[in-house]
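So, here come the structures, one by one.
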Structure P
Amino acid sequence: MKYVLMYANRPDLDAAVPAERQQEVYQAIYGWFGQNASAFADSGAELQGAETATTIRSDDSGTPVVVDGPFSEAKENIGGFSVIDVPDIDAAIALAKTWPSLALPGVAVEIRPIVDHDGDM
């Protein structure tokens, strides 16, 4: 079954992590992707900060308009994602629990199953 892992962080807490520690965790992340390569259905991506986002929303008349950035009030930021293909949610949880950044404050991994529309057509 395919799941998306969304890697979340708290930018306000990231600022307090020493640069050396950040580099250690980044190196561990590269190793983690290598060790778990067989579980990944695609390469995923690291995302630039939310301040670089552009959002398309409908105005009151239903016309799509371009606005700067997201409007969520969340403290968490989605910093990247991966698509994994594992047998079940337990396997997805087991993999997510080994995410190296979990050692840092404010980091989380959200797991969501992907909707399968193969039989809909």
Structure Q
Amino acid sequence: MFRVIQTDKAPAAIGPYSQALIHGNMMFASGQIPINPEDGQIVEGDITQQATQVMKNISAILEAAGIGFENVIKTTCFLKNMDDFAAFNEVYAKYFTGKPARSCVAAQKLPKDVLCEVEIIAIIS
């Protein structure tokens, strides 16, 4: 069986999915976009501002599961524009200091027309 992770400190799902699920010692989190959970609005600004909000949302989900960024073993990152790669990496590196495995791809269009989305897989210790 699995356990659903749900926190109001991260944006509510905007579709038929969970913020994250835990199965055994693995957590699988849905992609996070730069929605401010306090007002449900997309954070305006450039890739740095939007990526920072994404990381805050991921942090809230990790905290709700009782773990932290050091437990993340895999990320998948989606960027609207690969020209934002370097600036995105600057934000990403501040949070994912353990350097988990990662894929990063350009996506023609992301939900709500945001600049980035990140999903994670983590180990529950």
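No value in this document is a laboratory result; all are computed from the given coordinates. Please read all numbers here as calculations on a predicted model, not as lab measurements. Cβ atoms are built from the backbone, for glycine too; each structure is taken alone.
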Which one of P, Q has mean count of other Cβ atoms within 10 Å over residues 15-22, as calculated from the coordinates, equal to 10.4?
P
The value 49 for relative contact order in percent (Cα under 8 Å, 6 or more apart), derived from one of P, Q, belongs to structure P
For 0.94 (Rg/Rh (Cα atoms, Kirkwood Rh), calculated) the corresponding structure among P, Q
Q
Could you tell me which structure in P, Q was used to calculate Rg/Rh (Cα atoms, Kirkwood Rh), for residues 39-110 alone as 1.09?
P
